[in-house]
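Listed after this line are the structures, all set down as structure tokens.
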Structure 1
Amino acid sequence: MTANRVLDHDWALDRTFHSSSGEVRWASFGAPDAPPLVFVHGTPFSSYVWRSVARALAPHHRVHVWDLPGYGASEMRDDQDVSLDQQGRVFTELLDHWGLDRPAVVAHDFGGCIALRAHLLHGARYERLALLDPVALAPWGSPTYRLLGAHAEVFAQLPAPLHAALVREYLGSGSHLGLHPGVHERLVAPWCTPEGQAAFYRQITLNDQRFTDEIQDRYEELKLPVLVCWGAEDTWIPAAKAYELAEAIPGAELRLIEGAGHLVQEDAPAELAAELVRFLG
């Protein structure tokens, strides 16, 4: 794979949806009449993490990608509700805007909770659901995440260079193999503007375990094909959670990807794409 392909400089979200939490940037590609497939990213990432896998699946699907409100290229503003509760509502709004009744959904990290809440609480319907290292079971939140959340008002005042260094180190720890330098900077950049710095700590402050506690006992209600896929070397959410989640969801498939950390999309994009092709049919 060439460096340009790794970086995918042309990745851009060229459309806007005005959600109840502000402007959401999104894009779609693939044949318009192909089966719909939606990717949901987590924190502190953006849709950019899906670039390789989404491109790989586009020949057989109509792919939709988007940046959550408060993330990436989407709107960031003071007093914005970017909680997991609201993100589930926004996802439901977005599916309605796209006119998608039963798309396949692939969701990573926070995206897993968002997709599950949209389905269980807001009536969003999916053809099938792939959960990739999701935030879905208590307890969750790395020690670093909990520290940042407990003292967000202090960290938010860091000088810009120190804030950027913190985000760079924290985000990079999601990869087991280490991120390509250009990819790393692309993922860090949205958090390094004045708006981005405030947004980074806002999303941590507004989220806590109650948003998974509200749905965790309802996973037995999932009546659709579900794939639980996990990076075997995930240090953010240990792979032991994969077995626990698969056990809680009737009929769920379980796949571990060896040598991959929390950012499976970056550590093992080919292996992940192969698993999704098989699962999505």
Structure 2
Amino acid sequence: MNDQPESAPHSAFHHAPGEPVIRNVNWGGLKALYIKEVRRFFKVQLQTIWAPAITTLLFLVIFTVALGGSGRTVLNVPFPDFIAPGLIIMGMMQNAFANSSFSLLVGKIQGTIVDYLMPPLSTAELLVALAGGALTRAILVGLAVWAAMALWPGVHVTPKHPWAVVWFGVMGSLFLALLGILTSIWAEKFDHAAAVSNFVVAPLSLLSGTFYSVDKLAPLFQTISHANPFFYVISGFRYGFLSEADSPVLFGAGLILAINAALGGLCYALLKSGWKLKN
């Protein structure tokens, strides 16, 4: 007679020590964190969605009144039509950065960073949820700005190449979302994130050909502009509406994909190491 007790078979609720419960992707946890990120900015949508849309529309009105008179054209299109796509993607990118640069930083400052680190989420799932929330905010801002500009007299924002609008809109917003995640990992206070926004993101976006064609610049400044990744995003996004661009569209599409892959890899490595998050 065997005196050894028989081990109970493992059920869906009982697992041997070390046996993984979630074997592949934790879709439930990923969805929960993504919804949390979306709800966080949607609760204050007047500030996070509609206010940026109104501000961007004011840029259009001011520059149209100041520089768009007398039949002014750029790249053989009316000036309002030229700057409208650049303003849309600029608003999307800046808000993607604002959202993702806030997520982990506020957790570190308020002492709630464990809400991101303790749940059974892999590093990739955490990164996807954070970037997805920022991308969602960027798309909502872009749609709000586009709808306002579509109703504005004298401005034409009907896409001619939807693939370019979608690709550069998503890739450009993801670029700033990943940059924001890097900032929130590195920053220790809100001043650090504001410094990156004011001294890196804002200058690069304003000096990227949003309000002018880089072909009109001196050769030195053309070279500087071509070294700015924002330039390729805005030029490609504008191509989606106007069929006109300052740069090779396919080259820009490949470049922003490569940049996002590099930034994504860096974000993954830093999140996995816990640098400035677990220390």
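Read the figures in this text as sums done on the coordinates, not as results from a lab. The model shown is predicted, which means the values in this text are computed figures rather than measured ones. Cβ atoms are built from the backbone, for glycine too; each structure is taken alone.
As an exercise: helix-only ellipticity at 222 nm (-39500 (n - 2.57) for each DSSP H run of 4 or more, over all residues; to 500), calculated from one structure in 1, 2, equals -22000. Which structure is it? This value belongs to structure 2. Work out which structure the value -0.22, -0.56, -1.57 belongs to, where log10 I(q)/I(0) by the Debye sum over Cα atoms at q = 0.07, 0.11, 0.17 Å⁻¹ was derived from one of 1, 2. It traces back to 1. Of structures 1, 2, which gives 14.9, 44 when Rg and Dmax of the Cα atoms in Å, for residues 71-158 alone is computed from the coordinates? Label of the source structure: 1. Structures 1, 2 were shown, and mean count of other Cβ atoms within 10 Å over residues 231-238 at 20.0 was computed from 1. Computing semi-axes √(5λ) of the Cα gyration tensor in Å, for residues 167-222 alone across structures 1, 2 gives 27, 15, 8 for structure 2. One of 1, 2 was used to compute relative contact order in percent (Cα under 8 Å, 6 or more apart), and the answer was 18. Which one was it? The read-out comes from structure 1.
Hey, distance in nm of label points 7 Å out along Cα→Cβ at positions 103 and 135 derived from one of 1, 2 reads 2.1; which structure? That value comes from structure 1.
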